[in-house]
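Structures given as structure tokens follow.
Values in this text are rule-based calculations from the coordinates and carry no lab data. Just so you know, these numbers come straight off a predicted model, no measurement behind them. Cβ atoms are built from the backbone, for glycine too; each structure is taken alone.
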Structure I
Amino acid sequence: MTDSPGVLYFQEMKVFEKKVPWYVAGLAFECLECGRCCAGPEEGYVWVTEKEIASIAKYLQISEAAFRTRHARQIGRRCSLIERSDNKDCVFLANKRCLIYSVRPKQCRTWPFWTRNIETPEDWSLTAQQCPGINRGSLRPFEEIQEKARGTRE
């Protein structure tokens, strides 16, 4: 027995929905430099690679060992930047500015296009409640969003 045209259309649409992300036309984002993406109150992880540790340490003109002692913590086999104990802000956030902006970790550079923020339109809307730059400014192309999402290690 063959499927009816309506059933075939529905099956094709389901396949189409899975292949084409909802944001294929792009997403608007403009960084307003508000610092909210780097601020508490929740504790979190900003994962850093060995290469990023070396780059940040060099930028700060300290040894990698000193960087690890002062600014990082080991979480299992991974390393994360620490937060300030009083407010859970990133240790490199001062006056709503990143003190290591030019060498910030990839996780920071890919915000807000993290996989968990773009899975659904609802996820994007929830993220917009934290980030006033979402749905403002220029439309970021699909390819840029995909590249940043693939690069995250949230």
Structure II
Amino acid sequence: MNNRKGISPLIATVLLIGLVVAIVASIMLWSRTIIKEEIEKRAPIAQGKLTCQTEVEIDVEEICIDNRRIKVTIRNKKERIIPKVKGRVIGENGETFIEDWSEKTITGFERKTIYFGFRSDIEPKFMEIIPVIFQEGDGGAVEVVCNDHKVRSTELKDCE
């Protein structure tokens, strides 16, 4: 007589289905947490980009080279305060140098003259002025670069 004991195929199938359901549920909960964290992390940046589109606009009224510095007169054309400006110097051979100017803010509708330094190995040909704002989020303020509102100069010349 054959007295083997084991689990029946029906019980084995039910156990396998239960195991698969538990694994899928665990993966779903884990991925939901990761997605939620990513959304919370990126939301201030997305909100900041929207703010850049609607509340930020600058105009460069004057730009010239003044004694190894680039003199830039910027006018804020909207009410939003611009706490920081990036200056990208583009040289004769396409080399670039970026300098942050964050000593003072440009308040709404204000006109301000800024001096940007540049490396001595670059012969500046053009310059881009890029406004930067800070957007509040759950984790604090996030820096948002308003690339869509950068202003590129014509060819740089010496100041008169």
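Kindly point out which one of I, II the value 35 was derived from, the read-out being relative contact order in percent (Cα under 8 Å, 6 or more apart).
Numbers: I: 35; II: 23.
The correct label is I.
One of I, II was used to compute distance in nm of label points 7 Å out along Cα→Cβ at positions 24 and 40, and the answer was 4.4. Which one was it?
Working: I: 4.4; II: 2.8.
Label of the source structure: I.
With Rg/Rh (Cα atoms, Kirkwood Rh) derived from the coordinates and found to be 1.11, which of I, II does the value describe? Write out the running numbers ahead of the final one.
Details: I: 1.11; II: 1.45.
Going through each structure in turn, the value belongs to I.
Rank structures I, II by mean count of other Cβ atoms within 10 Å over residues 80-87 and report only the one at the top, that is, the highest.
On the way: I: 14.9; II: 19.8.
Once mean count of other Cβ atoms within 10 Å over residues 80-87 is tallied for I, II, the winner is II.
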